[in-house]
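See the structures that follow.
FYI, it's all coordinate maths here, none of it is from the lab. Model, not experiment: these values are computed from the prediction. Cβ atoms are built from the backbone, for glycine too; each structure is taken alone.
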Structure I
Amino acid sequence: MIKYTFTFEPGAERKFREVLSRLEDNEYTIIEEVRPVEHKPDADLRYVDRQMVIEMDPEAALTFRLGMKEVKIRRERTEEELAEEKELHDRNTIKVTIQVPMGPQVP
């Protein structure tokens with residue numbers, strides 16, 4: 001089994017539970033129940049996401065991909081996979097540094 005983190009909008013929790021009920025009990029294990037995703041303190045909480053962590057077979061995760069367009073599924077990554085992902089991201093990111101000259105200074 002693989003550990004997945006599912007993220008979805010609060011209004012989609014009912015649909016999420018409906019899709020989950022289609023699976024057999026032996027196809028998944030709930031690691032973390034549904035909880036709000038932690039955001040920065042100044043984030044607008046009206047748009048807070050929910051997440052649930054589940055261990056399941058990849059075929060069972062496919063049920064969510066087919067049953068819910070609004071769910072985001074993230075498989076747990078190894079350190080090597082995370083480093084590779086970051087390297088790919090950094091390679092495809094353009095960084096621009098802008099220097100603005102100071103105006104005349106008043107004594």
Structure II
Amino acid sequence: MKSIQIKPKKILLLIGGLLATLGLFVFLFSLIKGTIRPSRPSPSSTPTPTISEDALTSPSAYATDSAILKIGAELNLIEEKLNATDLKEAGLNPPVLDMEIEFEE
């Protein structure tokens with residue numbers, strides 16, 4: 001049997017030709033895609049919101065109750081104390097152990 005031998009120059013020319021053809025197709029595709037733009041939908045009219053006329057209702061019976069108002073005031077005091085509390089506790093941090101140590105021969 002006779003084996004077919006292909007020279008390296010022919011292989012390089014074949015690969016180069018394929019890459020050039022592929023580049024040409026990509027270039028042409030980008031030109032075609034750039035000129036054809038998809039149609040944009042036409043803007044529709046913006047709907048106007050309808051204004052609802054809500055009847056004002058009287059506040060809840062609990063809105064003016066003295067016990068509820070007292071609880072609300074106490075909750076506000078607790079919240080102020082919580083916001084003022086230092087949560088980092090700097091006294092609980094471990095000591096800094098960054099000391100220079102030198103050894104003599």
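With helix-only ellipticity at 222 nm (-39500 (n - 2.57) for each DSSP H run of 4 or more, over all residues; to 500) coming out at -15500, pick the structure among I, II it was computed from. Derived from II, not from the others. Looking across I, II, the calculation of FRET efficiency 1/(1 + (r/R0)^6) of positions 62 and 94 (r between Cβ atoms, R0 = 35 Å, to 0.05) that yields 0.10 traces back to II. Could you tell me which structure in I, II was used to calculate Cα extents along the principal axes in Å as 107, 89, 31? So the calculation was done on II. Out of I, II, choose the structure whose coordinates give Cα extents along the principal axes in Å, for residues 6-69 alone equal to 40, 21, 16 when calculated. Source structure: I.
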